[in-house]
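Taken together, the values in this text are just the output of simple stated rules run on the coordinates, not laboratory data. A quick note: this is a predicted structure, and the numbers were derived from the prediction, not measured. Cβ atoms are built from the backbone, for glycine too; each structure is taken alone.
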Structure I
Amino acid sequence: MIQDDWWPRTGGGPVHVKELSVALADQFGHTIDIYTRALEKDGQTHTDTETFANGNVRVHRLKPSTEYWNSIGRISSLVTSVPHILTEEFDIVHGHTFLPAVPTRTAGALTDAATVFTVHGTALNSGVGRDESAFAHVKRRLERLFVLNFDYDHVISVNTEHLDLLGDHHTDLSCVPNGVNLERFDVNVDRRDEILFLGRLAPKKRVTDLIDAFARLGDDYSETDLVIVGTGPKSEELKARAKQMGVQDRVRFEGRVSDEAIPRYYRRARLFVLPSVWEGHPLTLLEAWAAEVPVVTSDVEGIGEFVDHEETGYLVPPETPAQLADAIRYALSNPDESESWAENAYELVSEEYSWDGVAERTNQIYERITSPR
């Protein structure tokens, strides 16, 4: 496995790769090496090797150790895993979007290993909310090259909405959604009058829309707080927005919290809101369902196909703070109905989104692409 980011940087990618690897090792006896970057955060360097699944899953943090967005660290990650790939004689090299595409493709060209590439999300379909930097057009061209024009033995998408785009460029592909560990969210915490957002404070998440919607609630829910968990490039702008909208005393920015604390934030919330303009298949949605908290979210790529409106959640058009406010007001004013969404969603996630199921489907792909032809 090759994954660009790892703890202490949190997100769906590291969780997916870790949980999938452990399930593959436990269920099918695979030995898995995960190659990722050594990172620096808050003055601490993270370079230690980790092991899971009785030593059958090993995480290698490859130097140089830099902050995640450091350009030297990002560029070097394109090549640091290559010497290991060339010498370890792996049966399969499985990369996860999108910089690991380069060493994955290199493995396909220079070794006998089969290659799998998982697309966790891409804005190539819509182009919205992806990147506001000066080099956005360059990154978009690279993403198109890595995701669409590199050859792999198999391509996995975490949602079905990417399949048409990918199918124009790849002949062997499938959809394998994310999973969630239900036991992790089985914690005993009392509900509070809190609306929760948990995730990266990045442009595509549109947390500004959530703050605007929260302000539109006015005094109708004066005892309800908005809790924002996560870090990212929009952090300071969002704090300024809360102040501008006059709700800074009721919007709590928790920053990065420990993995152990995350289930408690979900469990104590009355509502989880995800206002993104696009997603791959957000783990936060599955986590909210696993914690039995009602969900209000945007009807966009990577979300709409998984949420049954007014059955497992409430869908609103993206970038519509007024409609988002109406949806939040409806969910809070009709607790019996919104709780039924949560109950239905918990049943759904229990039946269809276990990591064991994800591992079984992935292993079927592994067996097929490595079998003699």
Structure II
Amino acid sequence: MTTPFGPSYVRAIAPYVAGKPISEVAREFGLNEASIVKLASNENPLGMPESAQRAVAQAARELGRYPDSNAFELKAALSERYDVPAEWVTLGNGSNDILEIAAHALVEKGESIVYSQYSFAVYALAAQGLGARAIVVPAVRHGHDLEAMLSAITADTRLVFVANPNNPTGTFIEGPALEAFLDKVPRHVVVVLDEAYTEYLPAGKRYDSIAWVRRYPNLLVSRTFSKAFGLAGLRVGFGIAQPELTDLLNRLRQPFNVNTLAQAAAVAALQDTAFLEKSAALNAQGYRRLTEGLDKLGLEYVPSYGNFVLVRVGTDGEAGNRVNLSLLRQGVIVRPVGSYGLPQWLRVTVGLPEENEAFLAALEKALAA
């Protein structure tokens, strides 16, 4: 009998399934690509800002050479924007990379990682890939129960993941509650505060997590350029933490994990405040329209602070898949979330006005079928 390759905990991992690309849906259902609306992957519907496009065109002249491994210009821009030393910044191939590097740098096989039910799939994948023990804390109203997460920390816990706002549910933890949580977490346990959607928060909900980094040496704040900044295809993320943590992360970070085009685009996008403001305003407008439409259809949804809405489309265990298939046949791509334990729900990204209208019209037909 042949011995299977790899450890059993790796073979047990269900590979991450991304949102369906437009080209695949066009082939599968015989549709015109131009008519398809993709609202599955929480991308910025405005696409890449023109400032970043110009930077990419300029940087393309240097693609015969390796990227700057230390990404001096991007780190300098991040250092200036967030008022931290450049040595406090770790760059990633998307924020997923930061999450994975943190897990590998801090957790040994058999030790535990704490995260919430209904939180980002990469937390579970990171734990499984290490052979770590995942402590999944039941959610409250589809969001984090911070008190229960504190209670779940054990002697062998090395890492706690907290997403704010949370994906795929869109829930949000108020700043004072988060700060009180950080005060109580044992100092030998690192908290990764995953803020992939923080740029979409209204002014009244914002808090200064970077100031917390200065106070808590066990805090790592993770952010991305994939969402509000419009650079999903270039894969740029970053973490901010005190030097003891960043030193560990950079020992495992791949030398050229952020490519030349991505670095140039990120510097430009970071400085393009007009585009960021436009993105947030468009998202707020689109969210209002989507939720008005969902209210009219009598559907339950989770109030969201990201650029997406989690909506319940039925009561049986196949509701999500059934409605999703109907939407695909109509040329609308959204995200089923059965893999998160939410088989009756779909996650839909806020799109352009015409995309939101196309989704609502298609959803009404799907529900009536």
Structure III
Amino acid sequence: MDNTSVSTVNTDSFIPVNTQTWTNGRHVVRCVKMIQETWNVKTFCFMADQPTMFFFKPGQFVTLELNIRGEILYRSYTISSSPSVPYSFSITVKRVAGGVVSNWIHDHIEEGAELAVHGPAGQFNSIDFASDKVLFLSGGVGITPVMSMARWNYDTNADADMVFVHSARTPQDLIYQHELEWMSSRITNFHLYLICEQIESGQVWSGFRGYLDAIKLKMMAPDFLEREIFCCGPAIYMNVVRKLLQDNGFDMSHYHEESFGASPEVADPELPEPVPVGDQIQVVFANADKTVDIAPGETIHAAAVKAGLTIPKACGMGLCGTCKVKRLDGEVEMSHNGGITDEDVEEGYILSCCSVPKGNVTIEF
């Protein structure tokens, strides 16, 4: 064999592929797979009809736009998959007793179903707070964002020492258990600890029992004071974690958590007290050809309500990005929580739920 021969590459053999990339906005996607994670938790995997790379930061979320019995509802769910698998993304949803949206998703989203999503968005992510020593803390279905982070670190061979602590009610409620154990068995820098609150009759469990406390945490991560901590779970779980860390002298600037609050109620469009005409602010909705006067301090979203318009909204606190609209004229003061990019702001976009006009404004809606 002649080792000196040089092979040539025929560039004509490469077929160009037109691939789109995901940007924060509204996109139609199709469900391509469902995975039953536990008895009441399912993972739904989505792709676009055209090849699309779903770039996002591990820990971010999307907002689903759902038509449920003729009513458009919006709900935000963390992306549970990793951006290292870029041509699809997944969400993991727990069926909640009495929950309108979660039950509808479980009962009606099947393979082939199409729906619109908004996003990605969110400041809770492991890219902006990268560290070589991390501690993932999760309770229940709050495991989804930290699972995305762990999958990203695993898939990219990140040189980070990871401690993953997950709490569940019973062994049958452990989400991703087999995958987590497989990851732990494959690499030496992934340390897994599972805690079950209680063991029901007939269940076998040899792991930690009860609740996460200072004693357990020091056993699992003796150096937790030196780690970047990412936490997600029910409000009561995160309250306990915060107190535990604070009581033990943790520097909370290295603590990050994810939580979705309920959307605040829309203010009554009738002002409690008359506002002098000279003090009112005029908001014009150009596409709808509607104009409305509002009081100083009211949001663009409140103005839309007064005008009889519905701007989609999920979180109500500038987090999800669903209520993004374009400002054509005038200035606003926007206090958001990561639901909009700097690029969008430069192009004139605002989040209506947290934008207060400084004077008369015109909105493209």
Taking 2.9 as the value of distance in nm of label points 7 Å out along Cα→Cβ at positions 104 and 320 derived from one of the structures shown (I, II, III), identify that structure.
II
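Computing semi-axes √(5λ) of the Cα gyration tensor in Å gives 31, 26, 22 for which of I, II, III?
Details: I: 35, 22, 20; II: 31, 26, 22; III: 39, 29, 21.
Derived from the structure labelled II.
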From the coordinates of one of I, II, III, FRET efficiency 1/(1 + (r/R0)^6) of positions 208 and 344 (r between Cβ atoms, R0 = 41 Å, to 0.05) came out at 0.65; that one is structure II
Computing distance in nm of label points 7 Å out along Cα→Cβ at positions 232 and 280 for each of I, II, III, which one ends up highest?
III
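5.7 is what came out when mean projected area of the Cα convex hull in nm², for residues 176-239 alone was calculated for one structure; which of I, II, III is it? Mind dumping the intermediate values first?
Numbers: I: 6.3; II: 4.7; III: 5.7.
Only one of I, II, III returns 5.7 for mean projected area of the Cα convex hull in nm², for residues 176-239 alone, namely III.
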